[in-house]
1. Tell me which of P, Q, R gives 0.80 when you compute FRET efficiency 1/(1 + (r/R0)^6) of positions 54 and 166 (r between Cβ atoms, R0 = 30 Å, to 0.05).
2. Determine which structure produced the value 90, 42, 30 for Cα extents along the principal axes in Å, calculated from the coordinates; the candidates are P, Q, R.
Structure P
Amino acid sequence: MKRLLLATLLTFSFGILVAQEAETTESSSAAQANNPLADMTALSFQNYYMPKLSEAPDAAFMNTTWVRFAKPIAKGKLLLRASMPFSTLGMPNANNVVNTTSGLGDFNAFLSYNFISNETTTMGIGPSVSAPTASDDLLGTGKWQGGFAFVAFVAKSPVFQFGGLITWQASFAGESDRQSTSLAAVQPFYFWQLGKGTYLRGVPIWVLDFKKEAYSIPLALGIGKVVKVESTVFNLYVEPQYSIYVEGVQPVFQLLAGINLQFMK
């Protein structure tokens, strides 16, 4: 009887340890699914729907889909991220008929040197460049732009992770009849793991356009789901964002929806 009781207790204890280890592994995987500097090749599709723009007619809207590709280099010490936007801008004419312009935006890429990279904290900084690839003047700047990007991700807790992305760039070449640029963006991000791959999230982008004197400070809270299928991690999410301060032609409200794919080694 004592042997049976001892075996039962050992089996129960082993089961608890296995369950805790699985939960910790799952939480870690879910946390790293939102790490922009993760040492994994990644492909993401993000769509921003902006049905209301400040200082613009009521019927004006914008919809932008970003396609991003990230590739770690030099055993994860460097990360190259390239982004291409596809946009549709709707503006009403004098007869209140909405005319739409669709096409490519300006291509952007940055190379991050990860000077801190461990299981809980990743930080990187590096140069950023944008090329005037827009198919229409309304969808791009017409300028070559250069600057820097700084990104950090902290995952010391399996429940809460946070970080941020700060970028700045200014024009140095391009079409002479287009306005020069000086644009900064601050993107805080925060994630609460709810378990089983489900989490709450916020990744608003605070836009600071110094040349056009256009600014947008949104707050955000959405929900996401991380699912691992063999060697690919799928991260699906939807996130409403509302601007508490806007100046110039900027979104008052926008809805972010997307899917990120990480390809594990």
Structure Q
Amino acid sequence: MITEIDARALMPSITKIIRQAGETVMAIYATDFETYTKEDASPVTEADMAAEAIIKPALEKLLPGVPVVAEESAAAGDIPDVGDAPFWLVDPVDGTKEFLNRNGEFTVNIALIVDRQPVLGAVLAPALDTLYTGIVGEGAHKKVGEEAAQRITVRPEPAEGITIVASRRHGDPEILEKFLAGRTLHETKNAGSSLKFCLVAEGSADLYPRFGPTCEWDVAAGHAVLAAAGGRVTFDDGKTPFSYAKQADFLNPHFIAWGGIE
């Protein structure tokens, strides 16, 4: 079993790995990079593949025998059988459409799953020079540029109403309106990629309801940061804790990421 002490000891290595991947992503971002289309019609770029080529072997070396489930390898049919054992979830570039639109809202994501729950996560937004990290039970931090890392926590429900963070490209307004029945909505913020979890984790938003398609590698690192900051992620019933290794293709049902609200 991998303990929280082990997770704390791993974080410096994870930070180094994700920074290295981020540098490679940004080098490609500055070029006229190639874009391809996967079998599911979603886009993938050189940056996705280059970042994964850095992260996956580095994690395999860091914890030998712990499998790595990574988006581009999975798309190519390389999906290890994880069962109930610890494993890594990697999304080398989450928000590829944001990457293509060059708006900076894309992230590099690494998470460690133990007992089907995230225990450690790192989310790097390289174009924003911002790194979020979290160890569940230990706390979460945000580091911008050369500034010292700052501890982040979710906020209690504001008196003026909640702020929702939503995807720029996915969602169902009717389902969202039904979900919000009885709550006062103060503001809706739009953001790309796993940054939505991080906005809730740092107290800039209160709720991220996702009523659209995702895979486990899309959410695991952000989930870890949010849980470390005092938040939670549930299935769309609002009660059942979100879990991992749910099915062989790692697809997710709808879910809700909660800050400090009930």
Structure R
Amino acid sequence: MNSLFMASNPSTLYKQQLAKSFGRAAVTYDQHAGFQHQVLASLISMLPKSSFRRTADLGCGTGNALPALITMSDELMALDLSVEMLNVAREKTPNATFICADAEHLPFPSDSVDLFFSSLAIQWTTSHFSLFKEINRALEKGGYWCFSTLCDGSMQEIADSWEKVDGRLHSNQYPHFEEILANLVPSGFVIEDQKCTVITMHFDSVQSAVYSVKKVGASVITDSAHKSYVTPSIWREFVGSYHALHDGIGIPLSYSVAYVVARKV
């Protein structure tokens, strides 16, 4: 197949910013995605032991899930906001259909997909409830919605370090695990498996910890009110504040990760 379809262009400034950020990170993503690889492996291990007629990977990025998904799918579709990310993914798994589209506005008919998969992408959507309703619309009855996403407490070390420097938020805020689960049932899903775990990565410097976020494209601030200009002197203060958290192993950066397997009722 090796096709790339432009289903739609990002319709809001925020989505356009996301597409640009992840597009710039396409060439550096895989070298800095140690955390993302861990989460992906855990999510894949939770997938139902079954084969699927049509599978869609939402926010596929550079396509690291595609080799596993294609072995269980008659037809595999990979969606992302970034054309650059999709171009990298096509090099890894050409026998899929690649679609530049927004997961909140799926280019699929109702009841047409039997597995939706997404690892660490839905935290960028504007509404979990609206997203879940849209996925439920496109899923066949009995189809699966399997995803991982970030929860409250993720990257707390960065938030705490900035708090000591200027009292401002310089990172995104994420919902509680219970809030994510609560949006699934009214969206038409039954939860078959779920867990929330903390993963702590360690780095040899503050710069490396921050780059692990920036170089995968995940540095977009979803709330413009939290954006602020950082002078060199303020940055040095932040580095000193964050470096003080060195725990003997390295500079820690922790993530709270939700994993969910849900089924359309």
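1. So the calculation was done on P.
2. Going label by label, the one that fits is P.
Since every read-out is calculated from the coordinates, none of them should be taken as a lab result. Keep in mind that what you see is a predicted model, and the values were worked out from it rather than measured. Cβ atoms are built from the backbone, for glycine too; each structure is taken alone.
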